[in-house]
Structure P
Amino acid sequence: MRLFVSIDLPGRFAERIAALQEELSTAEGIRPTDPTQTHVTMKFLGEVDEDRIPELGAALEKAIAEADVSPFEAEYGGLGVFPSLEYISVVWLGVREGSEEMGRLHEAVERETTALGFDPAEHDFTPHATLARMDHAGGKELVQRLVRERDPTVGRTTVRALRLTESELGPDGPAYSTLRSYPLDSE
């Protein structure tokens, strides 16, 4: 199973996310993500045997307790790119409010999952939701202009859980499904 840990954006944001993706759609080489499956990846785990799910669950519950993060407000907005405006491979939606809590959760999840033998993250954590990927630089100028000139707000929500998510690769791109949800409150 191909797994990752995520914070999912609510389905009610899908229409606003799709509208942002539409602004990017004329950029040559752009490949949008499914707006109904938008999420913040907290930790990519890769291929995981199904029998490891219980120990992963225990690690995520421990990480939530260590991070000491209760349900919190998050506001999603602003645009950015990875790795840079000169070489764009990913176009993303930022986290305006709630990034501190996401950072604490990420650090704790990182600590607990690497203790189980999962590879450590290769990059610093920047909370974001991927909007599109760029296959080549043909539409780079349009993306650069939008990132510099647009500062959209998608919405606010209360983050209540981390999710262990399965990614199944298919001909139309990945399909995500929640295997288990881990609430941020212990009640």
Structure Q
Amino acid sequence: MGPAAAGAVVTGSLRLDLDDFELFDLPRRFAVEPALLDERWKALQAQVHPDRFAAQGTAAQRVAMQWAVRVNEAYQRLKHPLKRAAYLCELNGAPVQAESNTAMPADFLMQQMAWREALDEARDEDALDALAAQVRARRREMLEALRECIDERHDYAAAVQQVRALMFIERFAEEVDRRLDALGQ
């Protein structure tokens, strides 16, 4: 069996031109049901797992491995809200370009500066917990605004701004968590 035939056997109805949402048979929306996403991931993994193709030779197993990687990459994009939002923006002609576009609104930058000061001044677990709670609350608000931008208004330019701001917030939240962990040691 040649590589093309092995690929056809492995992939069945899967096609290389499918986007992640099509691959998982999900609507192109920011709001995704985690349990459904997990269920579809497990079903796809079962369909393309290389062990299923051991009897068909190394070519079929190699193709299956490539599809397993593709499925896992898509799952990671769809599972993580920021990655999913950035992907949706890109699919709709509005790439995030976080590396080259770092301009942020002044009020957002002021909030970041206030949080940084609070982090620098935090000396105990209570202060860090309070800061972490503020950051989590703001993150939830922004994720909801992101859902509205994408799923209701289809305003991908505004969604890009939300994604970029949330990237900053996620990094800051990780910093707060590291400080909390360091206190706990």
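Worth pointing out:
- Which of P, Q leads on FRET efficiency 1/(1 + (r/R0)^6) of positions 23 and 63 (r between Cβ atoms, R0 = 25 Å, to 0.05), largest value: Q
- Ranking P, Q by relative contact order in percent (Cα under 8 Å, 6 or more apart), the structure that comes out highest: P
- When log10 I(q)/I(0) by the Debye sum over Cα atoms at q = 0.12 Å⁻¹ is computed for each of P, Q, the one that comes out at -0.73 is Q.
- Among P, Q, which structure scores highest (criterion: distance in nm of label points 7 Å out along Cα→Cβ at positions 47 and 79): P
- Answer label among P, Q for the case where distance in nm of label points 7 Å out along Cα→Cβ at positions 39 and 111, calculated from the coordinates, equals 2.4: P
- Highest-scoring label, criterion being mean count of other Cβ atoms within 10 Å over residues 95-102, among P, Q: P
- Given -9000 for helix-only ellipticity at 222 nm (-39500 (n - 2.57) for each DSSP H run of 4 or more, over all residues; to 500), calculated: source structure among P, Q: P
Values in this text are rule-based calculations from the coordinates and carry no lab data. As the structure is a prediction and not an experimental result, all values here were calculated from the model. Cβ atoms are built from the backbone, for glycine too; each structure is taken alone.
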